[in-house]
1. Using distance in nm of label points 7 Å out along Cα→Cβ at positions 206 and 262, single out the structure from 1, 2 with the greatest value.
2. One of 1, 2 was used to compute FRET efficiency 1/(1 + (r/R0)^6) of positions 6 and 150 (r between Cβ atoms, R0 = 25 Å, to 0.05), and the answer was 0.00. Which one was it?
3. Consider the structures 1, 2: one of them gives 25.6 for mean count of other Cβ atoms within 10 Å over residues 38-45 as calculated from the coordinates. Say which.
4. For FRET efficiency 1/(1 + (r/R0)^6) of positions 158 and 222 (r between Cβ atoms, R0 = 25 Å, to 0.05), which structure out of 1, 2 has the highest calculated value?
5. Assuming 17.1 is mean count of other Cβ atoms within 10 Å over residues 22-29 as calculated from a single structure, say which of 1, 2 it is.
6. With helix-only ellipticity at 222 nm (-39500 (n - 2.57) for each DSSP H run of 4 or more, over all residues; to 500) derived from the coordinates and found to be -8500, which of 1, 2 does the value describe?
7. Can you say which of 1, 2 returns 0.80 when FRET efficiency 1/(1 + (r/R0)^6) of positions 14 and 86 (r between Cβ atoms, R0 = 25 Å, to 0.05) is computed?
8. Once mean count of other Cβ atoms within 10 Å over residues 46-53 is calculated for all of 1, 2, which comes out largest?
Structure 1
Amino acid sequence: MRDLSEERLADAVIERMAGIEDDRARRVLSALVRHLHAFAREVELTEDEWKLGIQFLTKTGQISDGTRQEFILLSDVLGLSALVDAMNHRVPEGATLSTVLGPFFVEGAPELANGADLTVGVDTSMAPGEPTWVNGHVLTLDGRPIEGAIVDVWQTRPDALYDVQDDDDAMQMRARFRTDAEGRFYFRTFKPVSYPVPKDGPVGGLLSLIGGHGMRPAHIHAIATAEGYRQVVTHIFPAGDEYLDSDTVFAVKDSLVVDFLPVTSPEIAERLGMPSPFLQVDFDFRLVRNA
């Protein structure tokens, strides 16, 4: 193939992919080339802009490691993560909605007994945190309890940082809980706080360019898993957070926004081993059976 025109280049690349045996791979790569070339032609991409894009992607890869995934963060702030999640997790009405995983999930969080305290060992000298009791169930779509389901949770500390943003390997504010015969799980934590996504990398520069505040509304991450049911990856958002309508990763859904209510009864606090007063949030997961 010689003397290919601007318009003909994409077709030539796609024709060269005709030998890919996997139909899905051929379709995805062909569409990628088609849209990539169309984008470059639409904006009349200059050589300097092309080089800048290559440098941006290179730096995004270089800053990523085992605990920080800058490419996921890039996908998040461009809304791609939210789009892929929405397309791949369509569920019937009443099921718990999914949302983005985020870049700070870590495999291997410890499984703790229900009622465990996630705040143990957290330095609160600079940010005291609001003691919170989380109570919930994992249920079928029609409301029956699922015993033995696993609820994996993680969140920022009161200082608005995740444990993996520290230099050490200590896990904080993350754990896994197993539901009892009533499908129930419960634990003590701090009310989550809103926080900025990391801005010291390429994605931070992109946010500065587009004028985004880079803030995420407060939330508790959660993954609910049960044998025979579709896993759900989601968030629990406190109502009233100032960034609910401008989440930098477009992940907020109304059904995931819940009230963190004050509990002032000393008797209830004593029974739960909580300070008085404290906050309580109730959140149930409703899972869809596997097809």
Structure 2
Amino acid sequence: MWVRVLGAAAGGGFPQWNCRCPQCRAVRDGSRPCRPRTQSSLAVSADHRRWFLVNASPDLRTQIESFPALHPTGLRNSPLQAVLLTDAELDHTLGLLLLREAESIEVHATGTVHEVLCRGTGLLRALGAYARVEWRPVVTGREVALGNGLSYRAFEAPTDKRARFGLGRKESVVGYRITDERTRRSLVYLPGAQRLTAGMRAQLEGCACLLFDGTCWRDDELIRLGIAGKRSTEMGHLPISGRDGSLARLAPLPIERKIYVHINNTNPILLDDSPERRIVEEHGFEVAEDGLELEI
């Protein structure tokens, strides 16, 4: 299968429009080696002709235009077949509205995410006024054929974070294990992980590629910078560093390619010459950037 990282940054992108943290300053003034990134989204295909999105970021139009494989081949058509959602966060769903010119849009989401997008944000109601929305309920643990030789199995990424749009419940977050049915090789995409449970680790076994939540380097990153009063884990993201961080827990796993995605603008691994970047690379991790292409 072929994979294209359409966007590698967390919500707000890199640089974030209203931020002057050290990383955002560096990418604007060129004082340190680093590259801009748009908000996280992934495109996957078994034949390089029909593509499936995992999350639809607010930067989706720019991401499509930057990747010729997603351009129309006729007067009015698209290689995009469906969108798989990991959660209901705006940085993963606002791009759906940019697809409103389509005749129909197939959206795979859990029941909770679907309810939030209908009753909470109202995003799917607005989209439905322009195009037919075909909802495919995502049930964790169930193998689902996407067609054209791809299948996925969603798994729960437990979180204590409350849903932002008021429905009185915790957020629903899933990861996806996507498999090429011909080669049986799989990738796991998990851009949001508050913790790493035994059940989640089991989903990683035997995968060829892992794209994992790299939001913050430190748990208190935003607090130290004076940007926010919440820790990374309180916002639903396991930090990279520390004894219980993702790097220490995932580096020993025998996975061919391990890649950090959904990287917040405050994270120093965005700087090519930072000590933090050197540490993750020494532990066998890559740092995703927009346009990264993988053949799995």
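Coordinate-derived values only; no laboratory data. Since the structure is predicted, the reported quantities are computational estimates derived from the model, not experimental observations. Cβ atoms are built from the backbone, for glycine too; each structure is taken alone.
1. Details: 1: 4.2; 2: 2.5.
The structure with the largest value is 1.
2. Working: 1: 0.00; 2: 0.90.
Only one of 1, 2 returns 0.00 for FRET efficiency 1/(1 + (r/R0)^6) of positions 6 and 150 (r between Cβ atoms, R0 = 25 Å, to 0.05), namely 1.
3. Computing mean count of other Cβ atoms within 10 Å over residues 38-45 on every structure in 1, 2 gives 25.6 only for 2.
4. On the way: 1: 0.85; 2: 0.65.
If we compare FRET efficiency 1/(1 + (r/R0)^6) of positions 158 and 222 (r between Cβ atoms, R0 = 25 Å, to 0.05) over 1, 2, the biggest value is for 1.
5. Values: 1: 11.2; 2: 17.1.
Only structure 2 yields this read-out.
6. On the way: 1: -8500; 2: -4000.
Source structure for this number: 1.
7. Values: 1: 0.35; 2: 0.80.
The read-out comes from structure 2.
8. Numbers: 1: 10.1; 2: 18.8.
Of structures 1, 2, the maximum of mean count of other Cβ atoms within 10 Å over residues 46-53 occurs in 2.
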